[in-house]
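Multiple structures follow.
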Structure 1
Amino acid sequence: MNMRLFFRRVSLAVIILLLLLLAWEAVTGAVDQFPRSETAGQKIETIIQIGFGILCVLTIITCFWQQEWAATIRIAWGTALVLVAGLSSLVWGPPMLLATLAFVMVALGVAVIFIWALRRLTGKDDKVGSSRNLVDK
């Protein structure tokens, strides 16, 4: 096995582990905070957080199976990440517009990097004849 392939597989494993950690934290955090949700905004944010956790798992699944859904799931995952980051700073505690914008920008950056990396590592580049799929190697 050459070093490039080794690095790609390790990178994919790290991303999958991060997605699993995010899924766990999102779902357990939402289950813990749902009873404390008093406003409609807090309840909506908590429900989106559970959806985000589920989308983390679906993102991992589409790396290996049902790859035709990968782009849609990843965009939904990124959208949920940005929504949770923005809404959480608005509905839990005093609303701070600058903090919300900062959280949204960081979440958007993380989503773009993850989606880009997953496309590269699972062979979902839009290049004709690209054979970078790690699952088949």
Structure 2
Amino acid sequence: MTTWLVVAPERANDEALAATAWIARETAARAPIAPAMLTGSGAVRAAFEQRLAEGGELAGLAFFGHGGEDRLFDADRAALGVGPAILDHDSVGRLRGFWIHAFACWSGKQLAADALAQGVEIFRRPLRRSSSIW
């Protein structure tokens, strides 16, 4: 059966990740097709790469967490917004033919274009946060 993967990193003392992880869980609970889950402190690049290597019939990825212009951060991301990424320019081509939904700030600025150029079928993201709101 074709399924999809929900990725929702979490770290202690990060209220934004706690909120996006809750949204991920609620989304998965309401889905007509149950997704595979990669969540919490275990949502790091090595675990993501392992899940992709296992194969199966994954059709898409729904990411809920922090994003940068060219990456989706994993649970090991540094507090200042640098560090390891679940997905970035160098790895997004591995999702050729997949769909990606990123509930992550800034990820649509460059990563979306990189994904589409490397064969990702669709890349959806929320609007960039506005400085007048945040």
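Computed from the coordinates by the stated procedures, all read-outs in this text should not be read as laboratory data. Computed from a predicted structure; not experimentally measured. Cβ atoms are built from the backbone, for glycine too; each structure is taken alone.
The table below gives the values:
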| quantity | calculated |
| --- | --- |
| Structure responsible for -26500, with helix-only ellipticity at 222 nm (-39500 (n - 2.57) for each DSSP H run of 4 or more, over all residues; to 500) calculated and labels 1, 2 on offer | 1 |
| If distance in nm of label points 7 Å out along Cα→Cβ at positions 51 and 123 is computed and equals 1.9, the structure in 1, 2 | 2 |
| Mean count of other Cβ atoms within 10 Å over residues 27-34 from the coordinates reads 11.1; which among 1, 2 | 2 |
